[in-house]
Structure 1
Amino acid sequence: MTTPPDDLAAASAASDFARTLSAQWQSQLSGEIIGLYLLGSLAHGGFSRRYSDIDIAVVTERGLEPAALDGLRAQAASLSAELGPKVSIFWTDRDFRNGRFPPLDRADYLDHAVPLFERERVTPPRPSLEEVRGYLAGAPFTNWIHGAEAFAASGALAPADRKSYLRALLYPARFVASFMTGKMMSNDDAVIRLGEFCPPGLDTGLIQRALDCRRAAADPDALFPARTHLPAQVAAIERFVINTVADWR
């Protein structure tokens with residue numbers, strides 16, 4: 001799919017912001033930083049001017065104390081009132097043992113990380129497919145189910161919930177693609193991969209409509225009546241996980 005020009009311009013602005021921010025972080029953390037990297041849609045494509053986060057990985061010698069992490073977030077917010085709140089920090093130590101760096105994001109780091117600053121390239125072991133599947137079937141899956149159930153029972157879509165609602169509609173594609181490949185990919189690529197891995201009973205038309213909404217940077221209010229389909233989407237993914245794991249073993 002062709003990336004809309006407005007998204008390309010927004011991705012360029014977000015990348016420039018991240019580079020400026022990384023220089024400030026280097027000054028704040030002095031010699032602790034091993035590397036700073038772009039992850040997510042700024043690294044592997046599919047950045048949305050409205051819906052994407054600015055994912056930045058921080059690899060340091062010993063990880064980050066809470067006060068240091070708060071300081072990084074404060075610098076992001078002070079640098080840009082618009083882009084600062086979009087920054088999502090993934091952080092770890094030299095050995096990738098501590099911090100916030102889930103298996104799927106480690107795979108994204110290995111496959112797509114774009115250096116903002118790099119004193120040394122640290123390469124953790126690649127997460128196995130089993131490890132990625134275990135991670136996805138845990139908190140990410142549970143959180144999506146709870147969110148989907150809450151939206152299905154809701155009578156109105158608050159403006160503050162538009163982003164999370166659209167993500168709830170798109171999540172089955174992201175989940176299936178990563179569950180089958182062990183890799184992180186864009187929403188566009190994940191939806192394409194549904195043609196190969198589509199679980200029975202999954203409403204792919206709804207997912208495509210959500211992707212179209214995201215690419216247009218539109219409000220998902222017109223899709224809110226489809227919230228009643230979310231329990232069926234959850235059931236389809238639950239069956240998919242059970243059947244896939246059973247066949248794999």
Structure 2
Amino acid sequence: MGGYLISAFGSTVALFIDAITFIISGTLVISFRHLTPARAETGASVRADMREGWRVFSSYPWIVVTVAGFSFVVMVWAGAQDVLGPVIALKHFHGAKSWAIVLTCESIGYVVGSLLAIRIKIRYQMRFLTVISLTLTAYLVLLARPEPLAVICVGAFFWGITLDLWGALWGTAFQRTIPREALSRASAFYGMGTMLLRPVGLAIAAPLASLLGVGHTILIFAAVSLIVIVSMLAIPAVWRMELPESLSENS
């Protein structure tokens with residue numbers, strides 16, 4: 001839809017419609033506030049809440065390692081897909097329309113990943129999720145050359161599946177592990193850590209591409225993703241992390 005709106009009406013109209021969807025989404029989220037019981041006032045300061053959240057978050061090595069590693073994964077993914085991908089589409093394919101097709105295939109992967117997450121049961125979830133994250137490395141290599149658009153779309157599709165499986169399986173593992181009373185505070189560090197390096201990826205992609213070329217820059221990003229993923233797999237806390245069969249008393 002984004003590619004069609006840009007080609008038919010221009011980027012200004014497309015961004016305006018995009019902004020409206022955020023307003024609609026915010027309104028819907030506000031309407032759900034009655035589903036969450038109000039938290040009892042403890043008198044603790046924001047600083048104390050942050051300290052407690054960090055204490056809980058950092059007490060699980062597999063969570064710390066996974067969040068730190070995925071921060072680098074998000075960094076190279078953002079730099080390659082959000083900055084350099086459109087440049088490749090403009091130079092080698094048909095601009096916004098072509099890139100919209102790639103992102104649509106990735107989004108279809110999200111749907112497929114959701115359906116798979118409902119069905120599959122994985123004993124060693126972090127091991128499984130980290131291994132399938134190699135689909136990002138493959139996707140970036142396809143983009144760097146670049147391969148034909150259909151081949152890039154296949155790579156984007158499988159990366160989309162991986163991302164949605166991460167969202168579902170990681171979310172389940174996180175909520176089963178972290179005590180309920182500390183879940184929101186620990187989640188704040190998880191959210192911050194995951195996106196911490198994303199601005200770096202967005203900032204360095206264009207300067208590196210100007211210096212080394214678009215293809216070589218994406219290959220460097222692919223190499224970084226491979227090194228990070230393999231390093232995560234080499235850490236016992238990630239490799240051996242096993243999801244309990246039932247919910248813990250605190251979750």
Structure 3
Amino acid sequence: MAGGEKVPSTPLEPSPSEWHFPDPSRWPDEDLVGLGADLEPGTLLEAYRTGLFPMPLQHRRLRVLAWWSPDPRGVLPLDGLRISRSLRAATRRYQVRVDTAFDEVISACADPRRPHGWLTPDMLRAYRHLHALGWAHSVEAWDADGRLCGGLYGVAIGGLFAGESMWHVPQPHGRDASKVALVRLVEMLEAAGKPSSRLLDVQWQTPHLASLGTVAIPRTLYLARLAEALTLPPPAWPAADV
């Protein structure tokens with residue numbers, strides 16, 4: 001689906017996966033949980049609902065599909081987002097939209113020139129498929145001249161938003177653009193109700209994400225919070241401007 005095309009207001013449930021992920025209590029005491037399977041929509045949704053996400057693993061000259069559940073897990077408490085004075089000012093420079101440029105955002109996130117890029121062509125196709133079904137969303141920051149300056153995308157299931165990647169154009173045009181998208185995402189999740197029970201997953205806590213307020217929690221706590229979050233209704237994603 002090209003960016004800007006209308007996505008279903010209620011996500012469409014795909015066919016069940018042919019694969020079954022193991023009981024989390026049997027997972028190894030390491031971030032890597034499994035290898036193989038596929039990237040069909042049903043498989044991806046089952047993985048996120050189980051507490052996993054896909055990311056390729058480089059093995060010699062081959063890239064192998066791998067499934068991860070970091071321990072500890074990086075999450076952003078909705079009441080813990082740190083908004084600096086400069087970031088607050090940046091929120092006034094950009095207009096934020098939802099799902100009007102999903103393809104552009106995910107393509108930019110997958111740019112092979114970016115350091116530590118991990119999105120393969122197969123993964124791009126898979127997330128575009130999830131977007132067409134109403135499960136994957138982009139939050140985009142646009143400047144006053146109508147330029148897309150940055151954004152993020154992720155998978156929303158009930159009260160879970162699994163953030164996958166953020167991106168912004170080089171400064172000065174894209175200064176703080178992806179962070180502004182994150183600020184608006186947090187506001188939308190809070191507005192959906194029961195913010196303390198919602199889960200904004202960032203996978204691993206990096207120094208950059210820690211500066212924005214992310215925390216690292218044990219896998220057992222993440223899975224307990226995930227089970228609660230999945231019982232909640234999803235946000236009402238706006239048709240365009242936030």
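Values quoted throughout were computed directly from the atomic coordinates according to the rules given, and no laboratory measurement underlies them. The structure displayed is predicted, hence computed values, not measured ones. Cβ atoms are built from the backbone, for glycine too; each structure is taken alone.
Comparing Cα Rg over 2.2 N^0.38 Å across structures 1, 2, 3, the highest figure comes from 2.
A value of -8000 for helix-only ellipticity at 222 nm (-39500 (n - 2.57) for each DSSP H run of 4 or more, over all residues; to 500), calculated from one of 1, 2, 3, originates in structure 3.
Quick check on the output: 3.4 is distance in nm of label points 7 Å out along Cα→Cβ at positions 110 and 206, derived from one of 1, 2, 3. Which one produced it?
Clearly, the read-out refers to 1.
Can you say which of 1, 2, 3 returns 19 when relative contact order in percent (Cα under 8 Å, 6 or more apart) is computed? Computed on structure 1. Ranked by mean count of other Cβ atoms within 10 Å over residues 94-101, structures 1, 2, 3 are topped by 3, which has the highest value.
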